Structure 1
């Protein structure tokens with residue numbers, strides 16, 4: 001499980017770099033890697049953080065030194081990390097709701113971190129070290145993208161399309177102006193047409 005997590009983390013970072021370099025197919029790779037990571041964190045966090053192999057999941061001996069509270073903590077951490085990875089996917093794809101998902105994940109991870117530090121101060125368990133490493137990585141990335149102004153991300157993502165960036169900025173500055181949003185839509189349709197033509201070549 002840990003190897004799968006590391007592999008998917010590396011793939012998602014590579015996919016993001018490819019996306020910023022405008023490499024075709026990078027969006028699909030980003031979505032797949034982050035959604036699989038989100039599933040792992042959501043459904044298998046109690047195995048991952050308690051260092052239990054997938055093949056030992058149904059063996060009673062695997063849980064003999066693990067308390068119910070530790071399993072609950074792992075599950076809650078998994079939900080938070082799952083929300084962060086989903087939020088990042090939404091952010092990278094410029095889908096609506098990205099910041100809401102990221103903030104929800106960050107709030108959950110904040111609570112887990114506070115409780116975790118109190119527990120770690122008492123017994124210095126490796127369980128909390130495993131959790132803190134992941135929270136530090138994903139939490140930092142989620143926080144940076146949450147605090148990043150929407151226009152900064154747009155300028156970075158669409159730096160090869162200055163006309164589209166300007167149209168989006170104007171539309172965000174005047175959200176009630178339908179003409180500006182129509183211009184954005186027209187530019188998107190033109191870009192989609194260009195992309196389809198390039199795929200057929």
Structure 2
């Protein structure tokens with residue numbers, strides 16, 4: 001079973017005021033922390049979905065052989081369109097989804113999500129204090145349905161339509177809930 005992570009990273013960062021995924025977070029680009037968490041958590045392949053070619057060239061980890069970058073030419077269609085672009089470029093089971101602006105997820109949490117999936121394949125959602133977070137794990141068998149869906153729909157609606165069994169995975173990791181929308185969010 002080869003795990004795959006899709007990292008939607010094609011948003012405009014309107015609330016941040018500058019390109020947030022390349023913002024400095026303790027001496028490295030924010031996106032590098034997100035990717036590192038996935039790799040350290042034993043994800044076999046990571047696909048980062050960017051809004052344009054070369055936008056993440058100076059993020060060292062995008063040059064790792066386990067990481068590839070694909071471009072979503074029309075990211076305004078929504079996050080599902082970015083997930084579709086990532087899935088069109090790679091296959092895996094499970095498929096983890098971790099937005100690029102979530103650099104505080106611990107690698108141990110990523111590993112726990114993978115292990116929970118391996119024990120009993122299902123739609124795995126890490127939860128902190130009963131609040132759902134990321135990365136989620138989806139069965140590889142959902143790939144065709146995701147690729148065939150209208151980009152105007154949401155991943156949540158698609159999952160609901162597929163009647164996936166949802167399994168909550170309680171975690172002691174605030175990072176599963178901590179996305180970066182403003183510069184103040186860079187504080188852990």
Structure 3
């Protein structure tokens with residue numbers, strides 16, 4: 001399935017399996033990993049400040065993420081006992097059809113964490129967009145449409161949306177962004193209502 005996912009690169013991305021799901025099936029871990037990917041390496045204290053949590057909580061969840069291979073120490077940073085962490089992978093992919101019943105529950109917990117993070121991003125954008133400088137102020141969009149699709153059409157729609165996003169991916173030094181570019185979060189959900 002991952003080979004069919006636009007943008008998937010086995011050298012840069014991780015595919016979840018029943019073992020790794022145990023390490024990421026928690027909303028705080030999803031948020032920590034997302035922050036490290038989006039905002040760069042950080043200490044437990046820095047992450048606590050970014051996420052509005054205690055450094056004890058972020059430290060614990062960082063250790064769990066490290067034990068499952070999602071984050072690693074950034075050895076080139078830090079002074080003394082200060083520990084900096086970075087994401088090991090650029091992105092996370094999964095194939096829900098590969099899970100048994102127990103891991104399926106973990107997968108659902110992971111999805112709930114991702115959905116919570118998406119909700120927080122929307123909230124942050126709503127709070128900030130009115131004060132953003134031009135031309136960014138009115139560029140965001142929250143929209144939705146209900147379509148009547150077959151399972152194959154739903155799969156195709158999701159794949160095509162992912163392909164468009166991959167066309168704009170500039171997360172490597174070899175693909176420079178224009179000087180007036182800023183980070184833009186693109187979230188999409190394709191949710192059958194059977």
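Can you say which of 1, 2, 3 returns 2.6 when distance in nm of label points 7 Å out along Cα→Cβ at positions 74 and 146 is computed? Answer for the origin of the read-out: 1. Comparison across structures 1, 2, 3 (criterion: distance in nm of label points 7 Å out along Cα→Cβ at positions 98 and 122) gives the highest value for 1. Which one of 1, 2, 3 has distance in nm of label points 7 Å out along Cα→Cβ at positions 26 and 50, as calculated from the coordinates, equal to 2.5? Comparing all candidates, it corresponds to 2.
Calculating distance in nm of label points 7 Å out along Cα→Cβ at positions 42 and 82 for structures 1, 2, 3 picks out 2 as the one with the greatest value.
Across the set 1, 2, 3, Rg/Rh (Cα atoms, Kirkwood Rh) reaches its highest value in structure 1. When helix-only ellipticity at 222 nm (-39500 (n - 2.57) for each DSSP H run of 4 or more, over all residues; to 500) is computed across structures 1, 2, 3, the figure -14500 traces back to 3.
Taken together, the values in this text are just the output of simple stated rules run on the coordinates, not laboratory data. The structure displayed is predicted, hence computed values, not measured ones. Cβ atoms are built from the backbone, for glycine too; each structure is taken alone.
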